[in-house]
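**Q** Input: structures, listed below.
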Structure 1
Amino acid sequence: MNIAFINPPFFPKYSRGSRSPAVAKSGTVYYPIWLALAAGIAEKQGHNIILIDAPAELISSEETFERLSSFKPHIAVIDTSTGSISNDIRFAEDLKRRFNSTFICMVGNHVTAVDKETLQQSELIDAVARNEYEVTITDLAERLERNESLEKVLSLTWRNDSEIIANGHRPALTPEELDQMPFASEIFKRFCKPKNYFFAAGRYPQMMVYTGRGCPYLCTWCMYPQNFYGHTYRHRTPQSIAAEFKYIEENFPEVVEVTIEDDTFTVYKKHTIEVCKVLIAQKNKLTWTCNARADLDAETMRWMKKAKCRLLTVGFESGSNEILRLMKKGMRVERFTAAENARKTGILIHGTYMMGNRGETFQTMYETLELAKKLNTDTAQFYPLMLYPGTEAYDWAKKEGLISAKSWDDWLTREGLHNNVVGTHDLSPQDIVDFCNYARREYYWRPSYLLMKIRTTLIHPTEWRRTIKAFFNFSKYLFNKNNKKNKEKFITKIENMKKMNYSSTNKDSVPLQKESIRDEVKV
């Protein structure tokens, strides 16, 4: 069968593949990794494939349909996200009207969480493939080809005349099955140009890969483990991972870095070190980045550095132990050793900090900013909590009546940027956005930070290009005219807090601000 895998047109550079889909202020655009993996499996099973990433290529719906006209798809697999779902449904409907025999199947985190609701929104959508959908798509194709019922296609929610049926859940792919999959980069070679993708903390151009899926940690806001591939980390063998590095090196001469997009690549120390040893043995030439926990040890980092790891993205998230507890981070501020270990081993850190989780107050946000300044990582990201259906954080906020959005469209601004739709019992959504803007400017305009960046770029000359590109992407937000107003607003709050003998919420004796959120949350 002819199967089209489509990241549909929306805002230019709209990044559906990221954990918080939007047009990123940093200019970050993710590769369509999941579509590529599913396309690779389908082709391996004998199907004809095409992959179109419209937001990355800056192409319209009309041009997308023109490409599909010559391909004549029997199945269209359409990626989705929460903020774009209205657009995604309209695109699917237009596609169905133009190619009325095409079977429309939507995929992604959003439709996994609200599968039946999605099908109820449009009678022209035939099905939703939930969760990890690679095998589901090939199973669907084979049954459609044989004109068989879809009732045995696991993880499929489908339309049977007027009835919507949700089939049983498909077991997660095993590590052995992951090892046998084609590389996503093999599909990118034919359908994606590296120059169209960007990761603000990475060198440019870069390539994104998954070496495993699943995360054993229980963070309440993280949508992929809760809603897509579960809490068991399943990874490919070191040999398979190194082989994809070699493939990228040989087939993408312009690519200088690999971004490993596993939620937490460093879950298992032994596995991480084994991957590094295999990369070292094959004389890997590509630098790479990955996501890591805030307590990553120095020994593992030394092996990673030898294997050409350049940077770690670390989710510190909060400077308050109470907020860390309530978000089920499984971590305390005292264990945040990754930044110091990185300095010792010569690896850079991109630190991420999230404002607006359960229990957040102005005091705890200020603690987070002070922690970020103390850790003084190469780059830092301050952002409001982004809620998505299918997560514990979303269920909590909805139950407490804290979500301000009237529809999924409200998840984005008119420009396609993130729009904060949730506050706390102490903070409005706008309070949180304003503090993130304030924190960003306070962090980056410190003399100690600017001196550190000069020193870093002198030691690592290749950092100049990345730093300059990221700065120009981000500068309009750093120099926003509202920054001065925000600074005045929060300086006053900080001074008042200090006058009231401010004490850290990391002291166990300090109670929470609201009685309604003092429930015990076990990590």
Structure 2
Amino acid sequence: MIHLTNITKQHGTRVLFKNAAFQILPGSRTGLVGPNGAGKSTIFRLITGEEGLDSGEISCAKKTVIGYFSQDVGEMSGRSALEEVIAASEVTVALGEDIRQMEAQMCDPLPDDEMAKLLENYGNAQQEYEHRGGYDLESRAQAVLTGLGIGPDDYNRPVENFSGGWKMRIALAQILTLNPDVLLLDEPTNHLDVESIIWLENWLVNDYQGALVMTSHDRDFMNRLVSRIVEVSNGTITNYSGNYDFYLREREIRREQLLASHKRQQEMLAKEEDFIARFAARASHAAQVQSRVKKLEKIERIKLPAEQKTVKFEFAEPPRSGDDVIASKALGKSWSLDEGGNKPVFSGISGLVRRGDKIAVVGVNGAGKSTFLKILAKQIEPSEGSVTIGANVSAGYFSQHSMEVLDPKKTVFETVQDALPLQTIGVLRNLCAAFLFRGDDVDKRVDKLSGGEKSRLVLATLLGRPLNLLILDEPTNHLDIQSREVLLESLQKFTGTVLLVSHDRHFLRSLVDRVFEIDHGKMTSYEGDYEYYLHKTGRDHQAT
């Protein structure tokens, strides 16, 4: 379907990949992985023609429809949400109009040869219209919008009234409704809640028949959908037959094999070079020496890829809090509306957070999860009820807003040093490295950091301090899989208390031992881990 052959691409002096190749076959499911900046998004843009190759070839079967979802939504205005989604299938819409015009022409008498030509064009147009799903375009758009959390009440809302995160959902709905032969998805789960992620999984498994190539920071999502991994790293492209977990195991096996081969080659080279050095001056061994010199010149040296070092940081034992960390009683919150009156978020919430608990707060978008965390973190006041913080509790709070209070003029190192003024330079550098700020990265200014880097920086300052309660609202947003694993390992070792909201199911499954669900303004406590919660609520059968 699409063949990338001997492709080479570089940005400035940095070579992304050289003489690389892979194929996108009909119905194949491929996960694209690699470090940030390795060239994953570049591959998408090369396939769509937004960027050109330095050398090599990309060939595509005729009439192949390609749909590309990226994080760059662009401008949206002047249409309703439903109209915006349908309008993205412009070729299909135009074909439908052509078919209607041809049907009108058929009502008029025409010479035989013109009628024959018209019927041929009409048949071709109908065939392509059907291939593109034109006959159920509107109903498909409605189903996709609803699945992504934009229900019938919002179909006719002007797109400019939606926030950035909801516009991302509309943009994703455009591409899914297009129902292309090849679907390129760059981080499709960003800005989606768990319910929408599960819907998207099921749609891609059960309803989409084409080829899929995607990047995702959601490990569960990747594992369920892909049967092949293409790794873009160290200037090349490597194929692995399996899902993400298989890729991690296989990559380690290949790395060990490469290390063993490299070691054997180095030993062989050392012996040959030693022979050449010892006998170079002897005329009696001249032929042997020259033979071995030529042999060494022809050998292709095994190159080891740069190792991604993992720095272990021993977090200080937090001070012990009382057994009862937070007690909420008849807690309620309402927001005042501009037009008057109040909009209730939740009410009558009572619960107890115990020392050492690791609790996930779950619920659909708009249920009040973030509001609940803000009240517990003393960021806002409740409308009713009370929150009692236990003895010797020292709390830290993280939200997307936390990134906005970073000083843009300070470096990574200065920011960490401000948060931990009593620590030595060595300890601070080690903390930075544990959160993937290595070498010159510590000297980068905050205003030059990506969203993921800012998240990591704030989390490093939180986890490096002597806190015994962490309240974390979407800490996994903007983080790639490696960064999520760093955070997960840190929180698993943390001996204090954690409350968090996250849409990453692997993260929740690996960490939490209790679940608070907020639903229709009320809260239910589940005294078990995330799997227990899924089983008790029947949600373990949704992703099938």
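Please treat every number below as a calculation from the coordinates, not as lab data. Keep in mind it's a predicted model, so treat the numbers as computed, not measured. Cβ atoms are built from the backbone, for glycine too; each structure is taken alone.
**Q** Rank structures 1, 2 by distance in nm of label points 7 Å out along Cα→Cβ at positions 131 and 283 and report only the one at the top, that is, the highest.
**A** Details: 1: 4.4; 2: 7.9.
Max of distance in nm of label points 7 Å out along Cα→Cβ at positions 131 and 283: 2.
**Q** Where does the value 103, 93, 45 come from, among 1, 2, when Cα extents along the principal axes in Å is the thing being computed? Mind showing how you got there, number by number?
**A** Details: 1: 73, 54, 42; 2: 103, 93, 45.
Of the structures listed, the value fits 2.
**Q** Ranked by distance in nm of label points 7 Å out along Cα→Cβ at positions 75 and 387, which of 1, 2 sits at the highest value? List each step's numbers first, then the result.
**A** Working: 1: 3.5; 2: 4.2.
The maximum falls on structure 2.
**Q** Now for a different question. Identify which of structures 1, 2 gives the largest calculated value of mean count of other Cβ atoms within 10 Å over residues 171-178. List each step's numbers first, then the result.
**A** Numbers: 1: 14.2; 2: 24.4.
With respect to mean count of other Cβ atoms within 10 Å over residues 171-178, the highest-scoring structure among 1, 2 is 2.
**Q** Figure out for me which of the structures 1, 2 the number 2.0 belongs to, where distance in nm of label points 7 Å out along Cα→Cβ at positions 187 and 203 was derived from the coordinates. Display every interim value, and only then the final one.
**A** Working: 1: 2.7; 2: 2.0.
Attributed to the structure labelled 2.
**Q** Could I ask something else about it? When distance in nm of label points 7 Å out along Cα→Cβ at positions 3 and 443 is calculated, the result is 4.8; to which of the structures 1, 2 does this value belong? Show your work: numbers first, answer last.
**A** Values: 1: 4.0; 2: 4.8.
Source structure for this number: 2.
**Q** To test your reading of the models, identify which of 1, 2 gives 19.3, 66 for Rg and Dmax of the Cα atoms in Å, for residues 107-234 alone when calculated. Provide the component values of the computation, followed by the final result.
**A** Numbers: 1: 16.9, 51; 2: 19.3, 66.
The value was obtained from structure 2.
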